[in-house]
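Multiple structures follow.
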Structure P
């Protein structure tokens with residue numbers, strides 16, 4: 001076994017790795033106390049890892065200092081109970097490397113990144129971006145393959161090339177459409193050079209993805225315990241039971257996909273995790289009828305809560 005293969009066998013991640021939401025105060029400042037509660041909630045809900053600040057964390061609205069502080073808080077509060085993957089997507093490799101090295105210094109277990117989300121480089125530009133991260137780090141790197149306009153979709157062949165030739169590129173999060181089929185293509189192309197492929201998209205396709213060989217899913221954190229309940233049943237071969245739970249929570253997943261961050265924060269607020277639903281993303285607030293529908297959905301969902 002060569003050195004690259006030895007490195008890639010060192011870390012095995014599997015299960016539900018939620019994206020940690022970023023709480024704000026009513027004045028839109030980072031709410032550090034609520035962020036710590038979100039971390040504790042995720043761990044108590046069965047999270048096998050923690051991820052962020054990513055899309056569900058409103059990362060594009062955070063300053064560089066806030067992103068560094070976010071990572072410090074989450075790593076500290078996790079206290080080694082679960083791996084923390086720092087999301088380091090930036091407009092250029094240089095700030096991405098700096099943020100990644102900070103994450104490594106403060107104890108993150110790995111980093112995850114999309115290609116530069118403003119420049120949208122071509123295939124070789126994407127390769128050079130991840131190569132810069134690879135050269136700067138000693139911890140695993142996860143490629144996030146995400147659709148536009150934020151993401152820069154990459155081919156299975158390109159991601160497989162990076163897994164084979166870059167020592168620390170170990171994992172992929174596949175979210176391009178249709179994501180279950182793309183997950184299969186990526187796994188086939190990368191083979192053993194990739195330690196595993198995670199799904200996303202709020203867990204909407206978790207049953208299909210699991211059957212195709214996904215090692216986990218990265219939903220937004222309010223549904224951590226619900227999706228972990230599905231995943232646990234899949235892991236013991238109880239697909240019927242997993243599908244029964246999934247079908248119960250699917251209306252909530254669909255509503256989450258419709259309303260995004262506003263719904264994440266409403267859920268966390270209702271569950272007593274965050275002190276305020278404030279968002280920096282404009283124009284997404286729930287209206288009165290949205291809340292009426294959410295309440296109707298939750299009547300059936302709340303008995304499934306684990307925490």
Structure Q
């Protein structure tokens with residue numbers, strides 16, 4: 001499926017019920033919502049379902065099969081009335097019968113109040129006056145997956161599967177990866193340096209992985225090229241893919257990895273759901289009880305500060321023995 005720009009007008013042949021799902025991101029939040037997306041698709045068989053998301057995820061989500069349409073929301077500033085008017089017209093033309101607001105933010109509450117013409121559609125979320133409010137008093141203390149399960153249950157969807165990325169299929173042969181490799185994810189939000197394990201520790205970990213016969217493969221965004229270069233310089237044979245992979249490619253690369261180790265950042269959510277045995281490193285800046293990656297084999301290590309976490313402990317969590325002195 002390719003990304004479309006709109007839905008058929010209500011009542012057009014093959015139109016069906018119109019459903020909107022709102023989930024902007026960030027990447028980790030989007031990945032944790034994949035099970036909810038699948039549940040909505042199953043519950044509304046035959047409906048036309050649109051996803052409103054961040055522009056960065058448009059191409060990634062289009063082939064998922066969960067949605068008939070994927071729309072980008074630039075999240076314009078409050079003063080940009082032209083952008084909001086365009087969005088209002090798009091909502092009105094689509095004629096949505098129900099909205100699942102999985103972002104559940106102050107912004108999307110304003111969408112409910114001002115961007116949907118009356119009569120407003122049924123709405124699952126936290127906006128005041130919506131038809132299917134999430135009244136769970138512990139909502140903010142729950143992990144994202146359990147929070148969405150509870151929200152959907154209150155809207156009549158009782159079964160939510162685990163997130164899956166099985167639908168992601170792209171060719172990564174051009175990267176020429178070896179058979180046995182381990183992903184290292186040393187980056188993360190640039191404005192949150194406290195969420196990053198020191199790059200020197202990643203270099204030490206890379207040397208240890210190489211001693212165990214695993215080729216370190218560093219992944220991340222283009223802005224994290226310095227981290228990839230630092231690990232590559234310290235560990236001969238490391239493959240530096242920072243800035244070279246899209247989200248789909250990263251998912252497939254993670255699927256083939258023997259191990260993934262990284263900070264609390266979006267690519268580790270992809271790796272965990274893709275099935276890579278994952279060790280995720282948390283400092284005090286974020287709470288794994290609310291936002292840890294989920295997958296078939298995920299270990300969370302948390303230290304305050306994160307720099308206090310030693311390489312030997314990470315290796316043990318990965319079920320690898322540290323090198324003897």
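Check the numbers for distance in nm of label points 7 Å out along Cα→Cβ at positions 29 and 61 across P, Q and tell me which is largest.
Largest calculated value belongs to P.
Among P, Q, considering only relative contact order in percent (Cα under 8 Å, 6 or more apart), which has the greatest calculated value?
Once relative contact order in percent (Cα under 8 Å, 6 or more apart) is tallied for P, Q, the winner is P.
Of the structures labelled P, Q, one was used to calculate helix-only ellipticity at 222 nm (-39500 (n - 2.57) for each DSSP H run of 4 or more, over all residues; to 500), giving -15000. Name it.
Working: P: -15000; Q: -9000.
It was calculated from structure P.
Can you spot which of P, Q the value 2.7 was calculated from, given it is distance in nm of label points 7 Å out along Cα→Cβ at positions 181 and 285?
It traces back to Q.
Which one of P, Q has FRET efficiency 1/(1 + (r/R0)^6) of positions 21 and 229 (r between Cβ atoms, R0 = 41 Å, to 0.05), as calculated from the coordinates, equal to 1.00?
P
Mean projected area of the Cα convex hull in nm² was computed and gave 17.4; which structure, P, Q, did it come from?
Derived from Q, not from the others.
FYI, it's all coordinate maths here, none of it is from the lab. Note that the structure is a prediction, hence the values are computed from the model and not measured. Cβ atoms are built from the backbone, for glycine too; each structure is taken alone.
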